[in-house]
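None of the figures in this text is laboratory data; all of them are computed from the coordinates on show. Please read these numbers as outputs of a predicted model, since none were measured by experiment. Cβ atoms are built from the backbone, for glycine too; each structure is taken alone.
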Structure I
Amino acid sequence: MTKQNPTSVIIFGASGDLAQRKLAPSLFNLFRKRKTPKQLNIIGFGNTPFTDETFRQRVREGMDQFANFKFTDEEWGIFSKNLYYHQGRYTDLADFKKLGERLSEIEGGPANRLFYMAIPPTIFPNIIDLLGLTGQLLEDGGWRRVIVEKPFGTDLASAQALNQQAHKVLQENQIYRIDHYLGKETVQNILFTRFANTIFEPIWNRNYIDHVQITVAEKVGVEHRAGYYDSVGVLRDMFQNHLLQLLTLVAMEPPSSFNATALRNEKVKLLSAIQPMTPAQVAENTVRAQYAGYRNEPEVKPESSTPTYAALRFFINNWRWQGVPFYLRSGKNMAEKQTQIIIRFKEPPLAMFPMPPEKKMAPNMLVLYIQPDEGVHLRFEAKAPDTVSETRSVDMEFHYAEAFGPTVIPESYERLLLDAIQGDASLFTRADEVETAWGLMDPILQTWETLQTPPVVVYAPNSWGPAEADALLTRDGRFWLNE
């Protein structure tokens, strides 16, 4: 039997919030479920002066506070023995040489290494350079992979620069650009709903679908991220990654197989079929807004025009979707926390049942609930009992919690970390996909920021957004569906 190389996960920014809340609990749960390699080392790297033991204590505190699973002291004892910490600076060549020596000492021979960049994106190029200069990205006896957190750039030019920098020392198949939305079971279920069920694919096109709505609503405001958020805004924070990812999964063509290359090829084709907007089209097809009181948040500029809400209308120029509008919206301080995709089908072509003249037959809807009530609803019409022809909308419902149990859905980072360790890049974004997505966002951002068109409007906290977003659909004879 071939001896398996040890695998080391090196977390840059190990003393930060992401590592404590998400990464360490996810790695521990994978370890508990025996899904990780047998010899798994986790090495934290950061400026904070931890020892191995104090780092283990901090990780344990995070487990007790944030883990959504129960574990025993025995399980923790086995896992924590392979937790290490290396103090160093992200810009110091000598510190990276010491890191390489420490890793060799821990691993004791050839090993696989996964480097996780849980740090601000501005630091990422420095770390990549220093890993390259110290030879730690050379695949001598084991693979080398790098996970990069979003945002990957702030516009097309910066994304291209980051890709060029990374490609100096890494092959594209070594780079895993992470979007935690793609790790959610309910997001992956979009593909299975479409392609594992023959009832949907024949009607998944412009002949039967009237329009599509994608909503990612957050109940909270900017909170402790106000200073960062004010320099970014909702388009960079949510649309360029999360919402466009949901759009690609809903609208892409069936891939030839469920492997990384085929899946990502179709996503890039889909994004390429969306025409970037002109300034006039930005004015017509976008809405930007701030919730009332945003400018009074700590660290927010008093005259800030940063949007906390946006609504966009896209058209996909291909045979499947020509003429079908896709409405995307996201915002903070909204009525409730909700992520959902609504596929609204066309009305029946003929009202054959006797109905009052002012009443129309309600169209069918397929609703994909991503969170918080994960599941799928199919809404159709049924005859109301003891009436001649009165119809009522009814739902066929699937809820994850009912079908599989309340604790079955794992943390999205679990799936993504495991895929990166196993070398499956299906749920990670490729360089050309990132750049194509920025190519769609850039004209909107430039029009907003240079021409100030359309103007920033205000919406009430705990609402569904501004009246201008309602008007975006009203002009088309449609309205937002808050399921």
Structure II
Amino acid sequence: MLSRITGLLRETLIARTFGASELTDAFNVAFRLPNLLRRLFAEGAFSQAFVPILGEIEAKNGPKASFELINAVATLLFWSLLVAVIAGVLFAPVLLILMASGFKNASNYEIGINLTRIMFPYIGLISLTSLAAGILNTNKRFLIPAITPVLLNLGMIGAALLLAPYLKEPIYALGAGVIIGGILQLAIQIPALKQIGMLPNIGLHYRTIKAAAQHPDAKRILRLMGPAIFAVSVSQISLIINTNIASHLETGSVSWLSFADRLMEFPTALLGVAVGTVLLPSLSKANASNDLEQIGALVHWGVKLTFILATPAAIALFIFSIPLSASLYNYGKFSGHDVLMTSYALQAYGVGLIGLILVKILAPGFYARQDIKTPVKIGLFVLVFTQLSNLVFVPLWQHAGLAFSIGLGACLNAILLWIGLARKGLMKNSGQGWLKFLAQLTFSLSFFSAVLYFGAHQHDWINLRQTPILRIMFLCGWSLLAASVYFLCLWITGLKFKEFLKHSN
């Protein structure tokens, strides 16, 4: 919650200071490059391969064996990242054109290259942070890894406020803020790792590196990372294509998508990432003892919780898109036109929000069983589907068409993952209680939607710019009223929230 709130503050500050301009387009594309590699090598492929095997070694062989594995993996990761960072800084122009070929002849081309070089070392910092997070999560220490995104946001906010006024090109302050945030994210992990006696020893000599590469369980992780990288790269390839398409659309398109994406990520990270992070170590241990019933129960718990919390969030993004965009971004250089363009992307993302969150909850069901090939096959199919959808929806809705295609692809991905888990016998008794649950949900959501729709049309949200405090009060008031009506209706229909607490344990 803290990371999402500070993330919104960060985006509000960027919107107010720079608007949706060529400069913010350049920053968002440049920042996407280290983010892409972070998801590819760190939070994505790495954690999917590392956490299940570390959990297995911890359960079967104890902490000494798991610490040896941690040292081997940390050594290999460190040296691989060093090579990747050097290559990224040297070949920044090539990477920028791959991401946004529409920038080639634009005035923001040089700024984009410079920002890429400034921020690329973040991939090294955040990847080592992800290693630490995997170790801590496996040991059921979730607080420190969960709070690290707050430090990135604070680093960027601090740099924008304190450093930007002194630079000839203020946008470079955001790049510096990313690096400051990355250093803070890694530094905060070190005391937590020391506390549990799991601070890695990184090998600096050839013999140590060679021994790390020959560690049998490290080899298993590398073998799993192959298909895992491919699995994660499927969605990242789609992201590259979409960014490239957006760079050829109206100036500001990349930024409108980014601002909408930040609001969409609020429920995605708050629920999808949080539940997925907690599920993976528990699923891995259940798989180590071959407890299929427990795996199924954990996945069902995550899916039902998603429906209860993510469905109203998706409806809110769709119905309340203008109030949200206006209240959070409509200041300084962020115009009323920018609000409308961002709200269109937000509505499109809202259509696929449940799918985006379910993917993060269903996928660990495969990763816990060290099955990464199935998500790869599904991801390839979804990639093709998403890009074919772009051919239809981008000409119709421009940048919002890109967001809509991503949402549809995520929903298809979630459906196929569910079918895959069911075929493996992990979704037994999946029909049990679902009809009643969906009826309770539908009844409650109808009242929730009615309140939001009424609130969205009671005020001229863009013209309320002159009274921002009043606008935020209206936003909070209607949101609180809608949420209260929703949970009251769930309670009236007999939904027992204590059941979710029981299953979560």
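For which of I, II does Rg/Rh (Cα atoms, Kirkwood Rh), for residues 132-203 alone, calculated from the coordinates, equal 1.16? Before the final figure, lay out the partial values.
Values: I: 1.16; II: 1.13.
That value comes from structure I.
Matching task: 2.9 is the computed value of distance in nm of label points 7 Å out along Cα→Cβ at positions 220 and 252. Pick the structure from I, II. Present the calculation step by step, with values, prior to reporting the outcome.
Numbers: I: 2.9; II: 5.4.
Checking each candidate, the match is I.
For mean count of other Cβ atoms within 10 Å over residues 84-91, the calculated result is 15.6, so let me know which of I, II that is. List each step's numbers first, then the result.
Details: I: 18.4; II: 15.6.
Label of the source structure: II.
Where does the value 4.1 come from, among I, II, when distance in nm of label points 7 Å out along Cα→Cβ at positions 12 and 52 is the thing being computed?
On the way: I: 2.4; II: 4.1.
Going label by label, the one that fits is II.
The value -9500 for helix-only ellipticity at 222 nm (-39500 (n - 2.57) for each DSSP H run of 4 or more, over all residues; to 500) was derived from one model only; which of I, II is it? Provide the component values of the computation, followed by the final result.
Numbers: I: -9500; II: -27000.
Going through each structure in turn, the value belongs to I.
Quick check on the output: 0.97 is Cα Rg over 2.2 N^0.38 Å, derived from one of I, II. Which one produced it?
Numbers: I: 1.06; II: 0.97.
This value belongs to structure II.
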